[in-house]
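I've put the structures underneath this note.
Derivation of every value follows stated rules applied to the coordinates shown; laboratory data play no part. Source: prediction; values computed, not measured. Cβ atoms are built from the backbone, for glycine too; each structure is taken alone.
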Structure I
Amino acid sequence: MSHLVAPSLLAADFANLQRDIEFVNESDADWFHLDVMDGVFVPNISFGMPVIKAIAQHAKKPLDVHLMIVDPDRFLEAFAKLGSNILTVHIEACTHLHRTLAAIRSLGMKAGVALNPHTPVESLSEVLHDLDLVCLMSVNPGFGGQTFIERTYEKVRTLRAMANKAGVNFHIEIDGGVTASNATALVEAGADVLVAGSSIFRAANPSEATTTIKNA
């Protein structure tokens, strides 16, 4: 199964951000993955709207924006205006998930839902037809460079089976601890978008690392 690679700019060199954006533009990567953290939903703060606006001015590939924030509904329109192509909210942060997904789509973006490692994929059963992407966190969110949670493989298989049974097709994205050594197994389990941060930007040859994950 063909899959996409989305380098996570959280692992980029912020002192040379335009350089790293150009690298992604020229690499075999498919999307930019942008993690937005508020210090409340997760114990860290990342970049906000001004930085994303600057990224959008130089990015030549879709922006896959992952909101790790409380009350994401307040900011849906703002992220649409910034040029987000895919907007992902956390199921744990949404009181009215169906309404949130509909709002994201009405703003012209693809709608995604992220699940923390402890959240069962079965919790998506009522919104399967409203999804363009499901992001399975394979580490506890908030920091880069964490160890991959092995239970993720089974969650991917279960979610892909749920999608097939419901007759729907959405992306299954894996975020956290993705490397060249586990990429093939993730794709075989049913994932088709791999987010990679440290394993790309901290590699001796980031372009080669991207291609290796892309060809897994």
Structure II
Amino acid sequence: MAVDFGIWVVVAAAGYLSGSFPTAYVIVKRFTQKDILQWGTANVGTANVHRATSSKMLTFITLAGDMLKTALAITVGVYLARSSGLPENVGAGVGGIAAIVGHNYSVFLRLKGGKGLACASVLAFYFAPALVGLWVLTFLVTVGFTRLMVVGQMAAMATMPIIAYFVFPQAAIPSYFATALVLIRHAPRIRNVLDGTEPKMYYKIR
């Protein structure tokens, strides 16, 4: 039992460190010398990279990097679990969730970070690829009605664990944690929505 606990600690630590790599901060700093923490929402994520740079290429690189670091965390979790005779899905879940925590609260940025959407999408894809498609559909429909990106993001995340519970039970528990982590980071924007100060369709690829 102690050995099993030790393995999960290692998986969580590896996932957290992988997720903590501040892709957006490094990319923006390297190619534009800007500090993304001083731009837009001060969020270390894909959308804010576009706000800070207006570059489709840098935006794509950031998205790919955030997804890859999550995939790495999941892969390490699966490998360590399999090597120890433990459930691979648990290893993937622990590694992926830890990566979201690391992305949202990076040890390299004094616990600042992103909102975890890209990371959560990779975790969802591992457990149920169709769940990601339903997430995108919910997002697009919500944005179409509200014209608010943040409302679309929150609505899509809020429905993910409900859909998983009824349709993709293997993804239910990971989706609970992922959704909580993402919505916590989005919570401050709810006031903007209620006050009517949240910009509509602020993220456009030019």
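If we compute mean projected area of the Cα convex hull in nm², for residues 56-95 alone for structures I, II, which one ends up with the highest value? Don't skip to the answer; put the middle values down first.
Values: I: 2.9; II: 2.5.
Top value of mean projected area of the Cα convex hull in nm², for residues 56-95 alone goes to structure I.
Looking at structures I, II, which one was distance in nm of label points 7 Å out along Cα→Cβ at positions 40 and 88 calculated from, given that it came out as 3.6?
Values: I: 2.2; II: 3.6.
It was calculated from structure II.
I have 2.5 for distance in nm of label points 7 Å out along Cα→Cβ at positions 48 and 136, calculated from one of the structures I, II. Which structure is it? Mind dumping the intermediate values first?
Values: I: 3.4; II: 2.5.
Label of the originating structure: II.
When helix-only ellipticity at 222 nm (-39500 (n - 2.57) for each DSSP H run of 4 or more, over all residues; to 500) is calculated, the result is -25000; to which of the structures I, II does this value belong? Mind dumping the intermediate values first?
Working: I: -10000; II: -25000.
The read-out comes from structure II.
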